[in-house]
1. Compare mean count of other Cβ atoms within 10 Å over residues 50-57 across structures P, Q and report the one with the greatest value.
2. Of structures P, Q, which gives 33 when percent of Cα pairs over 28 Å apart is computed from the coordinates?
3. For distance in nm of label points 7 Å out along Cα→Cβ at positions 10 and 66, which of the structures P, Q scores highest?
4. Taking 19.2 as the value of mean count of other Cβ atoms within 10 Å over residues 114-121 derived from one of the structures shown (P, Q), identify that structure.
5. Matching task: 3.5 is the computed value of distance in nm of label points 7 Å out along Cα→Cβ at positions 154 and 194. Pick the structure from P, Q.
6. One of P, Q was used to compute P(r) over Cα pairs in 10 Å bins from 0, in percent, for residues 58-129 alone, and the result was 16, 36, 33, 15. Which label is that?
7. A value of 20.1 was derived for mean count of other Cβ atoms within 10 Å over residues 26-33; which structure in P, Q was it taken from?
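Bear in mind that the values in this text are calculations on the coordinates, not laboratory data. The structure presented is a predicted model; accordingly, all values stated were derived computationally and were not measured. Cβ atoms are built from the backbone, for glycine too; each structure is taken alone.
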Structure P
Amino acid sequence: MRPQLLDSSRVVFDFVRDVQFAGKKVGVVPTMGALHAGHLSLARAARATCDIVVVTIFVNPTQFAPHEDLSRYPRTLEQDIELLAGEKVDVVFAPDSAEIYPPGFSTYVQPGSVSESWEGQYRPGHFRGVTTVVLKLFQMVPAQTAVFGRKDYQQAQVIQQMVRDLNLPVAIQVEETVRDSDGLALSSRNRYLTPEQRSRALAIPAAWQHVQREFNHGITDTSILESEMRQILEDRQVDRIDYAACVHPETLERVSIAAPNTVVLLAAHVGTTRLIDNATIGNATP
């Protein structure tokens, strides 16, 4: 059965409240569409713990910088709905921009300290756009649980801090990264890669896999680990490295000595496509 398609915040709010009044648990999966197997795994995770699953599809303009790919970001609503039907999603909430940002809109959420480094440094204003739209979606779709993917590790930390700081009544569930068989993390932006670029993009999982092996062999000096990651990325001809860092799993501050649960964060450009990835050192599952 196809999910019910809604585009009105009032209608989706009333739907959620009605089913909650009937004793049902609602889960929401916020997305920007162009869905792939990673997104579908989030819908399945929501379905496993919730009676009703709502997937939101909205390409959020406030999280894109002027030079980024907002205009060419893929929009595949009909295909997305068909994919979500296969996961027994109940509702797709796909508002237009005016529904989220009506004329005169001028109130934004200032994200917490965990947003300031890494993506916050390379994409100024990005997390302000993310926290603002996510808070608005939580208000429009007042679900008990919201499911996010670990691939956007810093984003998940930023959202969890916002929920704690603002006492939002929603549980955040973070699911593991889904990867292709070659190790590349699934991303809507992977479709931009040519076959040759995709081959070079495999340097990114190769870099964190190398750190995992080095740590297992007793190398814990992160200056060595980070240098070796950068060397792998350069040797495999990644076009530009934004960062390759070993950080604390909660504060995301760089650490000097790696330990179990230290997180490796990477961001690099292959051609004109910017890709991010992460993994936890000392953990069999990235």
Structure Q
Amino acid sequence: MRIAVTGGNGELGRTLGPYLLEQNHDVVSIDRAMPPLVPSAHRQAQQIVADTRDFGQLVGSLRGCDALIHLAAHRAPGSAPDTVVYADNTISSYNALSAAATLGITRVCLASSINAIGGAFSRAPRYDYFPLDEQHPTYTEDPYSLSKWVLEQQADAFVRRFEAMHIASLRFHWLIESREQAVERTAQFGTGGIRHLWAYTLLREAARACLLALTADFTGHQVFYITAPHTAMDVPSRQLAQAHYPGTPIRGELAGTASFFDCRKAAQLLGWEHEH
């Protein structure tokens, strides 16, 4: 496939592009700036400078592509004024979906977030049960988390209008190189780790999920949690829940250091499981 990646020079994009090339796909990397020139004897992605907030630029960049992975976004509140974070993220995701529909691109993967239901950036995270699945309601407060929830609602609207489209929204969490880094930085977070539910996603595993989202056999728009199967803590997860979320019911085992996010849907529909 010829796969377009918006935000191709971002943290995940820099892992995803080479991974897609390794899997023998052609890659069109779309970003607002060119990456540093790195001489290489290997096949490289085509680089296009374009702004995803500009619909015309995005349509022009996607011509000839078979699939789209949309990563371009502000990654957290506070990276810009609230109104800018929300407006840029929502218009970029709408433009990505609209450009794909206009060009007849039916396979789309969207980078969502575990914060689409609220959580890490909320004043007081609210969880109705553990582990969290894709049916959990949203309690978003901040502009970033709200923009990710809206991204998913937009995808619902597009598959209602364009029935041939297959869209996957992947709820990543704290993309990082290795489990060792996750453990070390979670310890440094202190109480901040509580809000994050001590979770993470390895960059390589996120890249693999993106490709599976384009090739798996599912219909319409589907949302998936994409996180590591265990927390970055040695403390048993039930003990963490009882200490920090004593009023939240636990459904299922939550055994050992199991993640607070249930990724079984990704395993069932995408064939994806995060490495241990």
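1. Numbers: P: 24.2; Q: 17.2.
The structure with the largest value is P.
2. Working: P: 38; Q: 33.
Here the read-out was taken from Q.
3. Working: P: 3.7; Q: 2.5.
Going through P, Q one by one, distance in nm of label points 7 Å out along Cα→Cβ at positions 10 and 66 is largest in P.
4. Details: P: 19.2; Q: 23.8.
Computed on structure P.
5. Values: P: 2.9; Q: 3.5.
For distance in nm of label points 7 Å out along Cα→Cβ at positions 154 and 194, the value 3.5 is produced by structure Q.
6. Numbers: P: 16, 36, 33, 15; Q: 18, 41, 26, 13, 2.
Clearly, the read-out refers to P.
7. Working: P: 24.6; Q: 20.1.
Source structure for this number: Q.
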